[in-house]
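In structure tokens below, several structures.
Since every read-out is calculated from the coordinates, none of them should be taken as a lab result. Computed from a prediction, not measured in an experiment: that's the story for all the values here. Cβ atoms are built from the backbone, for glycine too; each structure is taken alone.
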Structure 1
Amino acid sequence: MASVSREHYVEASIRSTEQVDGVTLYNIILKVGPVQWSVKQRYNAFSELHDKLVSNHGIARDLLPPKKIIGNKDPAFIERRRVDLELYLQTIINFMHHALPRELAEFLSFHHYELTHLLQSLARHFFHEGDQLLQDDQPVCFTPLQLHAISYRLKHPLPTNVASEQETDFSHVVDFASHVRHLVIEGSNQSYRTSNIIQNNLSYTLNTFKNVEILTVKNANVSQIGHLGAVRRTTKSLNVKNSGMVQMSDILLCDAIYKETVEGIDPHKWLLLTDVDVSCNQITQIDDSVTLAPNIEKLNISCNKLSSVQSLTKLPHLISLNLSNNLFNTLENMHTKLGNVIELDLSQNNLSSLKGLSKLYSLASLNVSTNNLCEISEVTHISHLPCLETLIITGNPVATVVDYRTKVLELFGQRASEICLDNELPTQRELEFVAVLQAIRASREGRVPTLSISNPLLVTTTTLSFNRPDIATAVSETPSNE
């Protein structure tokens with residue numbers, strides 16, 4: 001990023017003009033080292049700047065080209081003024097290059113692009129509003145550009161040619177950052193404002209953040225994080241989205257050189273981390289780096305490119321897992337891969353069978369909506385799971401079968417009244433139909449029906465009407481265990 005120094009002087013030019021709503025804007029091009037940006041200003045803004053420089057910094061009053069009321073829209077006049085304003089800018093920059101005053105720096109947008117003035121702007125902001133921001137305990141957003149500037153200043157002293165006041169002291173930035181609890185890093189792969197800066201190409205560290213409990217990374221390149229500092233030791237919730245991750249180590253070991261050989265090393269562990277959301281990335285596998293966060297309870301890996309699951313048995317505390325919107329076609333022996341998961345979301349995949357879930361005995365909630373389940377008999381594989389109470393299968397072909405709810409509930413036997421199917425508990429009418437279906441099944445198998453049709457819900461004095469189902473139809477549509 002831009003940094004004014006002996007090696008990098010400020011180059012300024014006005015290369016063109018444009019008319020906007022009848023006003024002439026002068027396109028100023030600034031260049032500091034490899035960084036370039038543009039600023040558009042009208043003549044009146046030049047005049048206001050000049051008055052401040054004359055009053056506060058002793059600039060000669062006659063340096064600025066004079067105003068002209070009549071003929072100021074003439075192309076020849078505008079061209080002469082463009083040349084004169086360019087010379088004016090170059091003159092005052094050369095005169096004040098030892099310490100650009102705030103008025104001139106903000107006029108040229110240095111506080112957006114140049115390292116020192118950007119940090120001074122941050123310091124001023126935190127000096128006046130930092131305490132209130134921390135008191136409100138709201139998420140605090142930093143860009144990679146700001147973090148890069150902070151990291152650079154931690155390694156380099158303030159240039160001697162930069163004026164500093166109490167409210168722009170860098171210590172205000174460091175102090176504020178050390179108290180942030182919810183840090184948001186929001187990056188971009190697009191050019192920053194009017195510059196040639198690509199924020200996601202900038203490296204930075206998080207050494208100044210000592211108390212982060214929630215770390216959120218949006219659209220940022222995690223590989224540019226050179227050091228996590230204390231963040232790894234304090235973070236309880238981690239959210240990384242749209243950051244191009246292909247495996248978990250991309251964030252858990254983002255600052256490690258040898259990512260494949262550090263499993264279990266204490267300095268790299270996230271011992272307080274319980275909630276992880278790495279949705280909307282490009283993750284193709286769950287690698288062994290998850291062992292560095294052994295206390296994860298909730299893991300969201302939705303909207304990625306997973307087709308299989310590994311390593312999750314190494315998370316003994318994992319109870320909630322979201323694998324929705326991935327590339328799963330089949331499930332095999334998931335009880336050997338997931339451990340004691342209680343909530344499982346497999347929606348928006350391409351599953352045609354639930355057989356692989358048949359031994360997840362701790363499962364209480366299962367979402368397999370919007371898959372390719374065609375047969376009601378697939379529910380048989382999970383109907384005996386003792387803790388299952390919530391099942392969502394809407395959006396599958398099977399949900400288009402006539403009376404599919406009662407046919408699904410019937411497979412749960414005595415527990416039919418306890419199953420919340422597609423976010424709705426069974427009605428009394430559905431339970432009565434289930435009882436009939438179970439009676440038919442029991443008759444065919446020579447058993448005694450197991451489900452009582454007594455209403456588990458509040459009973460009113462209203463007379464209950466019941467349309468007897470077509471027994472022949474029920475028999476033909478009831479799945480067989482043979």
Structure 2
Amino acid sequence: MSDAADDLRCRLLQLQSCFTWDLKEEQLELDDLSRQLQHDIELQLGQPGAEAHACRFLAYVRYLQGQPEEALSLLNQSEEKTRESYGEEDERRLIVTYGDLAWLRYHRGDFTQSRTFCQRVHDILVKHPLGSSSDLHPEVYGEKGWTFLKFSKFYYPRAIECFKRALELQPDDCEWNAGYAIALFRTEPNDLKIHHEESPATKQLRRAVEINPDDGVLLSMLALKLVLYQKHREAEGLVERALEVGPDDPQVIRYVAKFLRKQDQLDRSIDLLQRVMRRSSQSAFIHHQLALCYKRKKKNLISKRPKPEREVQHWRRLSIQNLEEAVRLKTGLNLAKADLALQYAEESDGRSDPRLRRAQRMFDEVLETVEDETWSIRQSICRCYAEFCHYHSIQKDCAVSYYMKALEFRPDTSEARHCAKKLRLMAERRLWNDRGDAAAYGILGDVAKAEGDRRTAVRYYEKALQRDADNEHFLSALLELRLLLQEEEKEEDQEEPPQSGTGDRKSSGT
């Protein structure tokens with residue numbers, strides 16, 4: 001390689017660009033990303049500038065897919081849309097786009113144009129100097145944040161850090177506040193037990209809505225959070241406002257429909273989703289939300305006596321159809337796959353039914369990649385597989401194992417409470433049949449331990465060991481708990497105030 005080429009590559013490596021941000025191709029679902037980004041561009045979804053972002057994101061995907069000509073065209077579109085959206089502020093917004101163009105030209109062998117775009121970036125940086133050499137422009141942090149947020153769940157923590165850095169430089173910027181709120185929302189569980197203090201995501205959503213009062217996505221996200229704090233009236237007001245400002249926006253409808261489903265307003269949720277489906281039939285998330293509504297419809301009927309089998313089957317079929325479409329459109333939607341596998345099993349007639357074998361194969365595929373998911377999704381998938389083992393493949397020990405895995409992720413979610421209830425019922429049923437069942441007492445001990453009830457767990461492990469004295473799991477769990485309880489007692493003793501002595505009684509005149 002010539003000195004000139006070496007110099008150019010050194011300049012390129014200093015640019016802020018998708019090509020320098022360590023975006024690992026194996027962590028990007030390129031076909032899913034391509035469909036989603038093309039869909040966003042066609043519908044012109046989001047705030048001003050969103051289309052420019054989507055064109056730039058899709059350009060990098062096209063490059064990875066071996067389509068450099070289309071990638072170049074998309075980057076040119078991104079530059080044009082950025083100028084239209086940001087006007088006089090467009091220069092700093094183009095730092096990353098020009099970096100991508102420089103790299104793309106380099107990979108196509110057009111070194112002259114590559115140098116031209118490197119120079120454009122240099123000129124912008126000279127024109128808009130920073131106070132610190134360790135900082136980037138807030139617009140660059142923002143571009144990085146949106147890129148990480150859009151490309152993969154693996155990069156959500158990096159997105160959070162980027163938006164935080166942007167806000168340190170521009171604390172009142174509406175876009176960085178929105179990005180930070182969305183990133184926190186996506187990484188924070190949505191079904192924890194109610195706490196008095198609002199969560200970080202909830203607080204940031206309030207801040208973002210204060211700055212962006214007409215952003216339907218932020219309004220509907222905040223509404224979902226406020227339900228956790230029993231602030232139903234405020235949440236309902238936010239939902240109505242979101243529908244006013246984004247009545248046909250699939251992203252708004254996605255969250256509003258989820259809110260309505262959680263309030264058991266299923267018909268209204270379904271109506272909204274079906275309406276937006278006419279405009280957004282390629283949205284995996286809309287299909288997933290519809291499937292969950294139909295699943296809830298089915299669940300509400302199952303508890304009726306006599307059970308209306310035909311209606312149950314009708315809603316299950318609709319749920320399955322939409323789950324199938326969701327996983328076709330977004331192959332990495334593992335939670336939808338697990339739900340689909342469970343419903344295939346519900347449709348089956350027994351162990352010889354091919355639908356049951358299909359469900360097992362689908363669960364096997366999901367469980368192979370479950371470690372890549374967030375803990376909350378892993379918890380839900382473990383719960384689904386436990387239900388499959390418990391009710392359909394009749395693998396009781398496997399069901400216990402996966403209910404426990406789900407419970408151990410975090411015991412204060414609705415998924416965990418469901419699993420704890422199932423484990424207790426399984427243990428009690430075993431004890432009803434055999435009061436000497438050590439494993440049943442062990443299950444009760446494991447549940448109590450996971451929930452933090454140490455003294456109850458100790459009692460159950462002691463009963464288990466009376467019936468299975470050499471069980472290593474019971475022995476180690478009991479030892480661990482006794483040590484923890486001893487530490488607690490020491491701390492309590494140290495905190496107790498000293499007792500009044502004889503001298504105190506004399507001074508009181510007794």
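With mean count of other Cβ atoms within 10 Å over residues 73-80 as the yardstick, tell me which of 1, 2 scores highest. Comparing 1, 2, the top value of mean count of other Cβ atoms within 10 Å over residues 73-80 belongs to 2.
Among candidates 1, 2, the computation of helix-only ellipticity at 222 nm (-39500 (n - 2.57) for each DSSP H run of 4 or more, over all residues; to 500) that gave -24000 used structure 2.
Structures 1, 2 were compared on distance in nm of label points 7 Å out along Cα→Cβ at positions 209 and 249, and the highest value belongs to 1. Could you figure out which one of 1, 2 the value 11.5, 31 for Rg and Dmax of the Cα atoms in Å, for residues 241-312 alone was computed from? Derived from 1, not from the others.
When Cα extents along the principal axes in Å is calculated, the result is 86, 80, 54; to which of the structures 1, 2 does this value belong? Going through each structure in turn, the value belongs to 2. Computed over structures 1, 2, distance in nm of label points 7 Å out along Cα→Cβ at positions 385 and 409 reaches its largest value in 1. Of structures 1, 2, which gives 4.2 when distance in nm of label points 7 Å out along Cα→Cβ at positions 337 and 441 is computed from the coordinates? Clearly, the read-out refers to 2.
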